[in-house]
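Undergrad: Structures are listed in the sections that come next.
Laboratory data are not the source of any read-out in this text; all were calculated from the coordinates shown. Predicted model, so just to flag it, every value in this text is computed and none were measured. Cβ atoms are built from the backbone, for glycine too; each structure is taken alone.
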Structure P
Amino acid sequence: MKILVVEDDATIRAIICEALQEDLYDTDEAVDGLDGLWKAGEAIYDLVVLDIMLPELDGLSLVTELRAKGVTTPVLLVTAKDSVTDRVRGLDVGADDYLVKPFAVTELLARVRALLRRNAGYSNENNRLGCGRLLLYIDTLEGYVDGTPLNLRGKEYEVLEFLVRNQGRIVTRDQIFSRIWGFDSDSGESVVDVYIHYIRKKLAQAGADAYLVTKRGVGFILREPSS
């Protein structure tokens, strides 16, 4: 999972990134609000850890801009401000949680895990990710539709999990390719279409082909069909 850390203090930024990396998260960094806004809008992240007091664009304005653009990525605010008014203001503009400096790394990681569980239909029971009738079991890398196994193989599971984690959002071929294969892969981006075809076929066999929609010229979106 990939987390964007927006923090202008180099020491604090390094502490946060190191803690996240030790917990096996991938991290990107931004040193000011404008850089953070650009990165959060261009790439898909599972979470943004965001300081409020930033140069160029403050954290609250950054969250406001993201939500106005339709970016629903969970945001954890990290700040030295500890008044009730500040916390309420942060949550009201669209942040999902609040952590006050100085903080314990263990609490930071606990709040990160809680936000990631809350996002994308995560259920603690059996480490599941869900979207309507579709369920993925993270521990066993298995997928089911109403109890019918999808028999996903390797990259099929990885691509489908990425789509489920970003359910309701358009995901581009470039984003899927960079997350699952990486730009140093010998494969080309056309491999994404191959695996989307495999996944769509298996969803269709389970009566759930309507869950995966192609947005021509843009990418793909996984969502529960309207009844």
Structure Q
Amino acid sequence: MEKAQELYQNGSIEEAISAYDEALNIDPENETILIRKAFDLMVVGKVNESAETYEKALALLDEDLEEDPGDAKAWQDRARVLGGLNRPEEAAQAYEEALDAYDQRIETDPKDADAWMGRANVLLNLGRWVEASEAYDKVTELKPLDYNVWWRKAEVISAIGDMNESVEAYDKAISLIPANDTAELALAYAAKSEDLAAAERWGGALEAVDKSLELNPKSGTWWHFKAFILTE
């Protein structure tokens, strides 16, 4: 899957889809791979194939939930699939089910960092920014060295509109990403650049996007974004 994600980030979406197909030949019932493939198919305009792939994932998730109705991640994935199928009301309901399941886990173990992370992600998807931010704060207490947590926290703070604080969270995430994970670092610097630009801190935005392009020079998206910054 890492190969497919890297191809997607470089704009090679058709190749990413082929990589997912290779992975599915090995593990044809992997819901995560199916969901990501369906998303990529939608991006390239293959709407029918995307819907068929989402439906396969949905059927597998429904089987999982029949066996374990309290599977929070399965509810969360089901919500993503329903969103991809343009069934927003059902997606919202599935997110609420996921939230209930994560809350039950937290009630059993208040230090369950994965449950807090799941709760925060669900709240983010539901647009409940302040609650999501509070949940991410809890995760940073429990897993202070997990860059993904700081990254998500940065995203939700950005959604609330505090770009300066979000940039600080991105800096923390960047400091924790392994130096050899250039794909993740490139994305993190790009996201930081976006928030700096939103705060009209153009010099910092240019510096961050340059760092992103140094790590991933094939990204057409961020070359375009750099051009936008230079016009300001």
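Undergrad: Figure out for me which of the structures P, Q the number 53, 41, 32 belongs to, where Cα extents along the principal axes in Å was derived from the coordinates.
TA: Q
Undergrad: Please state which of the structures P, Q yields -12500 when helix-only ellipticity at 222 nm (-39500 (n - 2.57) for each DSSP H run of 4 or more, over all residues; to 500) is computed from it.
TA: Label of the source structure: P.
Undergrad: Using volume of the Cα convex hull per residue in Å³, for residues 115-178 alone, single out the structure from P, Q with the greatest value.
TA: Once volume of the Cα convex hull per residue in Å³, for residues 115-178 alone is worked out for each structure, P has the highest.
Undergrad: A value of 5.8 was derived for distance in nm of label points 7 Å out along Cα→Cβ at positions 67 and 203; which structure in P, Q was it taken from?
TA: Q
Undergrad: Rg/Rh (Cα atoms, Kirkwood Rh), for residues 59-154 alone computed as 1.11: which structure among P, Q?
TA: P
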